[in-house]
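Please go over the structures that come below.
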Structure I
Amino acid sequence: MHLASVEFLVFGVAFVALWPLFRGRERLRWGFISAASLVFYGVHDPSSVLCLLLCTAASFGAARWMEQRPQARRAALWSGAGVILGALVGWRLVAGIQTHAGALEGWIVPAGVGLYSLQALGYVLDVYHGRVKAARDPLHFLAYMSMFGQLMAGPIVSAGSMLPQLRARPAPSPQERWDGFELIVVGVFKKVVLADHFNAVVQEAFSNPTVASSPLYWWLVMTLFMLGLYCDFSAYCDIARGVGSTLGYTLPRNFEHPLTATTFAGFWRRWHATFTQWFVCRIYKPLVTDKEGNGPVVMAGLATASLVALWHGFAVTFVVWACVHALYLMVERRLGWPAWSQERMWGRFVAAAAVFGLGLPVWVFFRAEGAGQALEIVQTMAALPMELGLTLSHGHLVPTNFMVTASTLNATHGVLLLGVLARHGWVLAGLDERVRWPMWLKMAALGLMIGACVFLRGPADGFYYTQF
């Protein structure tokens, strides 16, 4: 069951129908949220619930130990962190063995184990540093850790923000309910209409044992991959925030049009923002605090990038992807970014295109099946100027190789691609902030999206980031 499935629609309707019976009293509310969340999470693999409960128990117990025995705070920290990291590393090893050795095929890696491990570890660290007080009721804490909306793919919610919300009696306003409904519809549309169509093309391209020879084709495939990944990942977070809003809870915004970023730093502030903040605040900043010179900054950046890579999986492709992005950030910080790129509209378009274009070859390593395939694709992409030059010299507008290899694309893909690019251009031009749509037009747009979700669905696929 995932957030854009028919099963979840039935589950959500049942939850909302029963919610008024439980929301009035704290422990009933927490118990209902926890029970529903564990059913949602374990419906396809009940054993996955054990890992979630293990991380929950370890973080809850460590935090209580810190408060009850302050002299043993450090031992409690290492004990709780050791259990959480042990579970995360253990399942990452299982996933790596399945991918590279073809063994342990019967083992199912718990969906979202990486994200709720970070949430649990962040809670332990926050209690250790005195940022939040330890939760006293295990049911209260279980509701925080297991909330079905954001459990498997974020956003990562801090205990300081969510625990007080869970304690208060939720009373969503009509506007909050409407905002929640709007977020859910937009999220489902982005997933089943946009992401699923784009991802089908990308999957076919990367599963082909022989890499296509057209550079233009791979630039298009990677563009579809980035747009599909953005639509897929942000859709999950939109639906999670929408569900929270309808129930009276506020979850942080995890994506803010990252593909319109005019700097690499801006991209990572907008892409999976809660994940970036977690690593910046808990890893990067402590490594550079009170240190002078560029050396510590470089080492801290590479160390943080390496941990981000290992969090995604034990593969050299993730290390290359993360460390090259870290180098981009360091070069950008050292050289600065031209001021004109922020002052004028055309400058923002040029800068955004540069960030997107420089990033695409790096994201090949994130998506590729292995390092060999990634290097071959990047080498093919690097030959784009030569391909375009030969094409124009022969009097053609489109390379012949591209026409042969792009046979998987159709008119639907083209219309959706143009629509998504137009939407990003609208945001980049600053029109989102200046134009206010009337309610009747918003309702008409939502109606069209609902219709598209019914009649223009792409090939069914789960959310990409739940594998992490």
Structure II
Amino acid sequence: MTPWRRALASRESHAGSDVSGSLAPPHVTPAVTPPVTPPVTPPVTPPVTLGLRENLAQFSLLVLVNGFVGAMVGMERTILPALAEQEFHLAARTAILAFIVVFGVTKALTNYFAGRLSDRYGRRVVLIAGWLVAIPVPFTLMWAPSWSWVLWANGLLGMSQGLTWSTTVIMKIDLAGPKNRGLAMGLNEFAGYFAVALAALATGAMAGRYGLRPEPFLLGVGFVLCGLALSLVLVRETKHHVDTEARIAFEPPREGLPSQRELFWRTSLLDRNLSSVSQAGLVNNLNDGMAWGLFPLLFGAAGMSLAQIGTLAAIYPAVWGLGQLFTGALSDRIGRKGLIVCGMWVQAVGIGVVALSDRFLGFALGSVLLGAGTAMVYPTLLAAIGDVAHPRWRASSVGIYRFWRDMGYAVGALLAGFVADAFGIPAATWTIAVLTLASGALAAVRMRETLPARET
């Protein structure tokens, strides 16, 4: 056998022994064991809690944001009536007050839709949209070539106010829960209307020094930029607080969620508490529209300087704003109805004092009374809506209430303008005072107390 055959035979015999008798295991590629993945722990979501203290950071931020919202209105309080007379030479009171009519109608309609949009899409997106709408307003007022441009700017301002102010109200109600709702609304309205006063005072001083345009409206540019930046960067959505409150404080509505049409009629007319609140809100802003448009003209006719008019225009919203720090919390203790009724009557007395006066001190006293009465009413009306409306449809009900309330601007401006043109400004002032007194009487007769009984 040749050497290569012997080598081949030896290899075959070794292979045969491996198959038949070798104890060594054949070579097997070990299976790859996948690494053990630890179970994924879902992120821990902090529990949603209700209350001012529990949500202090966001609540305080929204108070600041609403201050900038109010300041946008305040920059017009002193200047626009004088602007209408001095630069655009408008004589008819109805024509001068047209800017309040446009503002009131657009704000009222936007309030209604702001509530619905907040329920559907969330609060924060509506707030940001409102600030975006406000961007052209101060620039238009600076350079408006005709009164129609001023009216257009006030339409945008009304739309912006409806979106921003409505949303900050709803968000604070969401955060506060039922325990301190009156205090929450007092803080919200304090921030807004004290800012109205400060802006009116500042723009009046700037107008006295630099003229009616454009310098006073530069403040508005800063207000818009600050409000928009805070809303974009720091404000957080509060709609999830509604689910928490609905679980712990309200039973599910037995009849299901009402339609928008049912909600409108319930808030406007059918529910005695909600409709009483709505009519009081309308009359409250009816006299505010008159004070906004006619009081500066009344003060000017009595010989007040532009700086004095600015001071008087600031007194009323300043007392209104500061007073709400106390009246909102007071309504949590003593109830809503008494403050609403008495507040309307104090407003009527204040308007009467202004109508009887022809000196700075008399005008100031009437403005203080008007502001005090409004402070009693304003946060209490919103708290009463929160008492009655179910959290699932509360934002929509607030929007309907604010629709009627801010429609009062238009009604008051038109009524006051027609009466002033026909019979004079004092007659218009007395007409509004009588209507305000009657509104308080209607609330006294029709409304029930809405504050839930506290557990002892």
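For which of I, II does semi-axes √(5λ) of the Cα gyration tensor in Å, for residues 63-118 alone, calculated from the coordinates, equal 32, 10, 7? Among I, II, the structure yielding 32, 10, 7 for semi-axes √(5λ) of the Cα gyration tensor in Å, for residues 63-118 alone is I.
Match the computed value 1.02 of Cα Rg over 2.2 N^0.38 Å to one of the structures I, II, and report its label.
Values: I: 1.02; II: 1.45.
The value was obtained from structure I.
Comparing relative contact order in percent (Cα under 8 Å, 6 or more apart) across structures I, II, which is largest? Top value of relative contact order in percent (Cα under 8 Å, 6 or more apart), among I, II, belongs to structure II. For the set I, II, ranking by distance in nm of label points 7 Å out along Cα→Cβ at positions 111 and 143 places II highest. Here mean count of other Cβ atoms within 10 Å over residues 327-334 was derived from just one of the structures I, II, and that gives 15.1; the source is I.
Between structures I, II, the greatest calculated value of distance in nm of label points 7 Å out along Cα→Cβ at positions 191 and 335 is seen in I.
Here helix-only ellipticity at 222 nm (-39500 (n - 2.57) for each DSSP H run of 4 or more, over all residues; to 500) was derived from just one of the structures I, II, and that gives -26000; the source is II.
Every read-out reported here was derived from the displayed coordinates using simple, explicitly stated rules and does not represent laboratory data. Source: prediction; values computed, not measured. Cβ atoms are built from the backbone, for glycine too; each structure is taken alone.
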